[in-house]
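Coordinate-derived values only; no laboratory data. Small disclaimer: the values here were computed from a predicted structure and weren't measured. Cβ atoms are built from the backbone, for glycine too; each structure is taken alone.
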Structure P
Amino acid sequence: MSRILVTGGSGRLGRSVVAGLAQAGNHITSVDREAVPAGLLPPGVVQETADLLAPGEALRLLREAKPDAVIHLAAIAVPFSAPEDVIFATNTRLAFAVISAATEVGVPKIITASSPTVLGYGSPAGWLPPSFPLDERTPPKPWNAYALSKLIAEQTMQMFATAQGDRIRYAAFRPCFVISPEEWEGAPTQQGHTLAERLADPALSAPALFNYVDARDVADFLDLLLQKMNEIPNGETFFVGAADALATAPLAELMPRFLPGSEALSAGLTGTSPAFSIAKAEELLGWQPRRSWRTELTSRHTLNDEASALVTAGGGSKETP
């Protein structure tokens, strides 16, 4: 059993990460500015309410918890949900405060959350990648404070990995559009729409290039990453997403409608193939997501005819990236 400290443990992703890692037999300390009601916590999880930007606070908590690993999720999680300078300052300072404090204490394994938005899709000036599917080799081109702050979080992790060598193991991960368990039951997603609405109207998922991931699959990924960190190169970054797209039609058909000039680039995204590759996580860690909107979206929610047919048929084409 490992002792794991999770920052941002009360958030949409954090709640599932805390629950998943606790269920896997780990002792979890969840740190956030707001607490989850005690009745919603798995047995044995310790909650700490704290402002990690307060001087010395991250160091104090880490010295008290003495964790074997730190997973840093705490951040302003939605682009443009606060002034740009506030998002940039908050997220970059949080990443540095937590990673530096964990390094000073000597925590053996340190993981920080990033975001697919570092790639720069959605730029008002236009954006096209060198190729699809997107992967960890796709050049980052952040165009807003949130995306830039996440890229700097990755670079902060890599800076410490360079300085520490293999004494401490570091990694970063880029979770796709996170779907929490309650959202499969009809609760609004991060952007305010239900999953049924996002599937019925592809314009709602197009800004994120139809990417998504079940929060419980992220917890499974992190559990496996912690187990394998000593066996893989230090300072790696991973995309973490579903094995299909959040769409009822192939992206080879949808992408050119919403991403001008992408016809040739997206031609290979046939069947259920997503725009984001998770091949690196599979190759280095042996991880694969276990959940899809085709298996998790309950039948009592109203979808358009095409989505309903895909659910009934078990997802149509089985092509993956």
Structure Q
Amino acid sequence: MSQVNSQSRPRYRGVFPVVPTTFAEDGTLDLASQKRCVDFMIDAGSTGLCILANFSEQFLLADDEREILTQTILEHVAGRVPVIVTTTHFGTSVCAARSRRAQDMGASMVMVMPPYHGATIRVSEPLIYEFFASLSDAISIPIMIQDAPVAGTPLSTAFLARMAMEIENVAYFKIETQGAASKLRELIALGGEAIEGPWDGEEAITLLADLDAGATGAMTGGAYPDGIRTIVDAYLDGRREDAVAAYAKWLPLINYENRQGGILTAKALMKAGGIIASDAPRHPFAPMHPAVRAGLLDAARRLDPLVLRWAK
């Protein structure tokens, strides 16, 4: 049975942006830029970080590169903030082994999607339960279940709440599905104190509604945690009107990332600010169109985020 952790006293809450993976123009890992990226994100107010997520282009990384990035980033962070490592894999034993290695390197939490492959290969609910139970048995740090459309796996609130109540380390949930706020609200109602961390995702496009529903954490893009903090800090401090005003201020940039720039947004802004050497993706992922980049930079400059000033 799960150890009950009061939602009012979660181990982790706040703003945990996704760290982009930095490549050189030739597609190789650029670890020097990677370290500057992490330093900026911490200086910009990130409560914690998440690495190797989909917004980190994890699907373009080889297994040995995942190990290099995990070790390099965790050693460079050196405990300054907690780090969540994404360890998603279809295979139960592979995911468990990845998660154990991440824990051994110093990860504070792992984030995992339910097992899936391609557009059609899914597993049944009982096997998903066994998957997360086996993962929990392999580690002693919290597990965040990533409930995202990319997995194509419906996860009912009743099922998520059951896993939180019955599986030792399942305690955090990043909800990115349609109607996220309603799902968060129902999940909290069903799971009670076992839902230690109900979190918002999707680059904060639904952040205010999710906070109203009870979210205590936000996993956003990595370019402007300074802006996201103004929303989340105010809300968690009981100043909802200040949070509403901050959300309205930052929403044009949030919207541009979520609907236009996508995965490459953080790197485009970090490149423009001189933090990283290149914002190139790895082939065959398409680079950002110049018109999209221009619109993104226009939206960002109106807010004067730290990302455009930190390296200058």
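Some notes on this structure:
- Cα extents along the principal axes in Å, for residues 134-237 alone from the coordinates reads 38, 29, 26; which among P, Q: Q
- Entry that produces 13.0, 35 once Rg and Dmax of the Cα atoms in Å, for residues 254-293 alone is calculated, selected from P, Q: P
- Read-out helix-only ellipticity at 222 nm (-39500 (n - 2.57) for each DSSP H run of 4 or more, over all residues; to 500), computed value -11000, structure in P, Q: P
- Parent structure of the calculated result 16, given that relative contact order in percent (Cα under 8 Å, 6 or more apart) is the read-out and P, Q the choices: P
- Distance in nm of label points 7 Å out along Cα→Cβ at positions 22 and 174 derived as 2.1 - corresponding label from P, Q: Q
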